[in-house]
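J.: Dropping the structures in below, format is structure tokens.
All of the numbers you see were taken from the coordinates with simple rules; none came from a lab. Predicted, not measured: the structure shown is a model, and the values here were computed from it. Cβ atoms are built from the backbone, for glycine too; each structure is taken alone.
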Structure I
Amino acid sequence: MVNKLTTLPKAPVAGATTYAALIPFLPCPGEWLHLADISRALGQPHPTVRLWLARLEMQGLLQKTHKGRMSLFHVNLQSPLVLDALAIAEKLALIRKLRESPLLAAVVDAIHAHVQEDSLIFGSAAEDIKKAGDIDMLILGSAKQSALQDALAWTKKRAHIIAVSGTGKISPGLRAELIRTHLLIQGTERFVRWMHWPASDGANNSVGE
């Protein structure tokens, strides 16, 4: 992350919808993505996505390179705006899923009601909760798991809760799974920082090994 003063690009501020173009980058930090892959992940036509990407590049949030005739895009982690931009993208990803699934919306509402700590849903439940057999959750702290499990009993799905004191207690293998499929419920900025700047939150890994 940036630790010095940086002159921001003089570009129009991107609207919330534009930040949706960052959603395909969330499960693959550090990777370069092609326009077609981004468009497919968002379910939007190429011209629309190309416009969003251009705006984010003007903001300094994306970097672009060329491989043959292909344009590849990459999140610029040196931008002083990038932490907040990625957090917005995470919220947009969550809202999109909540609008698609009343079941997921009810589960997230229960988490908000019974968990004060930073938390996320991961695994198959983050992709399609209706088809998932379990609801896998990570909670950073000592939440009352029994109360949450009771609140989710009506779903007929097993609430599998992993509770740890901090992200530094999570094994590399579990971390990779969490990054690959997740929905951030609470503590968005903290999780974004940990996923994209892993050295920022310790390295005492144990859970999930």
Structure II
Amino acid sequence: RDFKPFVERTRQGEYDILMTAPHFAWLARQEAGYRPLLKYAQPVRGLLVVKADSPLDSLGTLRGRTIASADPLALVALAFHAELAAHGLRRSIDYQTVDSGTHLNAAMQVINGRADAAMLGLPAFRLMPPELRRQLRVLAETPPLSSLMYLAHPRLGDAEAQAVREALREFAASPAGQAFMQGGGYGGFAEVDGHELRAFRPYALQAQDILRSTR
């Protein structure tokens, strides 16, 4: 969970191949020239959940409340902070946040009354035991967001990058790969649109600021 060494090593170009979230993919391309190869086809969504019997019924009602998240650098958390800002709520001023370490811990903060809401990834929410999900209610969802991406360092030539891309696709078509994709809800692989990463620039810059402020 320590992103600082990962981001620094990425900036230094230590990795030949990366798998990372799209906002960190934007940083990798900007700072070290990494080239996108493929992404998981199924978009991700973030959920903002509250206790099932909570009186909170809109984002505006979160003013003065505490929101738990798995990680402040997670894409779904950054997306929700942007959505809350669009509703006039400023982080650490109009609402407080607590880093819970995992999606399950964030949900338990709500269930146990230590937080008013939690930012979760949809896959993590679906994997929670039904008895926990029944104690939660979805207050808001993010729009669909691009999933994890694979990138290649520019020192890998075009032929090598293409070989990696083909190897990933062959894995996805194999029985083991199909089981992996189905189990993770990844939906196979898809090409990364040439303009796709631009949308994640604001989230990347926010993550960069968070990393710098915690050094």
Structure III
Amino acid sequence: MTAPRRTRVRRNSLSRALVVEAAITLLDRDGPDKVTMRAVASALGAQQMSIYNYVSGKADLFAAVEEHLYSTLRVPDPATAGIEEFVGVYRELWRLLKAHPWLVHLHIAVVDVPDMRLRMAEATYAILFRLGLSAREAVIFSTAAGNLVLGCAALYAEARHTDVEADRAAAIRRLAGGYPSLIHITEVQDIVLQDDVLDFGLAALVRELRERTGAGGAA
């Protein structure tokens, strides 16, 4: 794999934004387990210790990366939003996680939730409350939508690093002799994309929301 082009910065011209951008480039290439402060400094053509002027360590760096990426998402105004806007929040999240699959790991593992994620959660719950759902129902719908997106994103991330043909051949050999339906599914499984699964799941949530809220065909 081609190494990212090193961006050498002038002395005293480093910034937190540049450090975050360099980290995102490395994360897109290598994933979170292989990104170190030394690697970020090297990508910037800077001394490792200089990076600590902008982030206190790897955890702080990853928190800054997550905050930056989540800040690119659009959050609807709960006062005027409806079912489609509620679903739109999760489509936005899917778009982000699909562009940066390693972000699933940070999303699940992070201790200090970024402000933007809190604003997203506040907006989705406010929309559901405005639609008339109880707190229990709101938690169920929000959790179902979130888990659907995270599950699809996790499988998408794994598939990017998989030899599909080799895995299919191995699976067919394993299933030969007694699982004809599973063999057929294995032969054609790549025609179903995670986008399709996400669309199916969100459509089911929309139908259930409309039924519970009496929204009918309205958004």
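J.: Which of the displayed structures (I, II, III) returns the greatest value of distance in nm of label points 7 Å out along Cα→Cβ at positions 19 and 51 on calculation? Before the final figure, lay out the partial values.
T.: Working: I: 2.0; II: 3.8; III: 0.9.
Top value of distance in nm of label points 7 Å out along Cα→Cβ at positions 19 and 51 goes to structure II.
J.: Have a look at I, II, III and say which one yields 12.5 for mean count of other Cβ atoms within 10 Å over residues 67-74, as calculated. Before the final figure, lay out each step's value.
T.: On the way: I: 12.5; II: 23.2; III: 15.4.
Label of the originating structure: I.
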